[in-house]
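Please go over the structures that come below.
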Structure 1
Amino acid sequence: MTVRDPYNLGYADLLASIARSYGIKFEVFDSGGGCLIAEARLEGGVWLWITDWDAGLMGLERRRQLESEGIAIGYNVSLYPSDPAHPDWVDGQTILASVRHQTASATMLPQLVAQALAALGGNEHHNYDAAGVHTITTGIDSC
């Protein structure tokens, strides 16, 4: 199984397709307060997190309904290192690379994951605002 989603968000097929492309497994978990995150652990102790642009993941059916009404939800795809004190945990305060797209639709998710993975080598952070303006910063971000 390449996707474990106990919350039945509806992303199983989409995440499974991405997982097969990169040989990874996704698990959806609650980071606290109902903030749902799709997470995959990559080689080298890097963690990939997918959320909506400004919050945890909402169900795919609801997202597509809102998108059909012209409401943009967007995505945040970020890569984090393992916590040095606990290598089996993510260091959620240190962002190695990211793609934050304020208006991305569900169909764009595989492309955003590919872009985030490609950005890792240069510690790039791609931001697409509501107007589609794309900015890139580099370096490791700390929250």
Structure 2
Amino acid sequence: MKEVKMISLWELILNDEEFKFLDYSHEKMTLQDCWRSYDNRSEQDAVRGLLKKMNVNIVEQDENYEKTQFCGVSLHAPAPKRNLKLAPKRFVENAEGKFIPSTSEEQERLMREHCPNITTDKVVVYCHYCVKELKIGGKQAKHLASLLFDN
């Protein structure tokens, strides 16, 4: 099967010369990379490029880029069947130790353990699973789309 070149929305926006970027006045925000994009360096670079264009001072985590193991509690629940069927390489072959069912109490505990490692109140994410779970952990999670489009 032939590989398909994927271009993320973030790459498209970054390359849009007419896009009007909001200015966040060099506010420090931690960037939470998502496991679902661990091997998509062009997307990760575009996310950082967008944040720089919005004058966000990015605080990087030790587990970033290809090292990230975070995707909220979605990795602590069964993978959606459609994902297993559509992307078996990602969600089966390369997901050892992930998608292990946990109780909601255990999932909340995991989020509360993860969040103290984040040094800023605001955390930028580009995955809806990550937003939800960082909020459970007590952080002000902001989806990149909100930073781009909300006034």
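Out of 1, 2, which structure matches 10.4 when mean count of other Cβ atoms within 10 Å over residues 17-24 is calculated?
The read-out comes from structure 2.
Out of 1, 2, which structure matches -6500 when helix-only ellipticity at 222 nm (-39500 (n - 2.57) for each DSSP H run of 4 or more, over all residues; to 500) is calculated?
Among 1, 2, the structure yielding -6500 for helix-only ellipticity at 222 nm (-39500 (n - 2.57) for each DSSP H run of 4 or more, over all residues; to 500) is 1.
With distance in nm of label points 7 Å out along Cα→Cβ at positions 25 and 49 computed per structure, which member of 1, 2 shows the largest figure?
Ranking 1, 2 on distance in nm of label points 7 Å out along Cα→Cβ at positions 25 and 49, first place is 2.
Can you rank 1, 2 by volume of the Cα convex hull per residue in Å³ and just name the one with the largest value?
Sorting by volume of the Cα convex hull per residue in Å³ in descending order puts 2 first.
So if we calculate relative contact order in percent (Cα under 8 Å, 6 or more apart) for every structure here (1, 2), which label has the highest result?
Largest value of relative contact order in percent (Cα under 8 Å, 6 or more apart): 2.
Computed from the coordinates by the stated procedures, all read-outs in this text should not be read as laboratory data. Just so we're clear, the structure is a prediction, and the values are computed from it rather than from any experiment. Cβ atoms are built from the backbone, for glycine too; each structure is taken alone.
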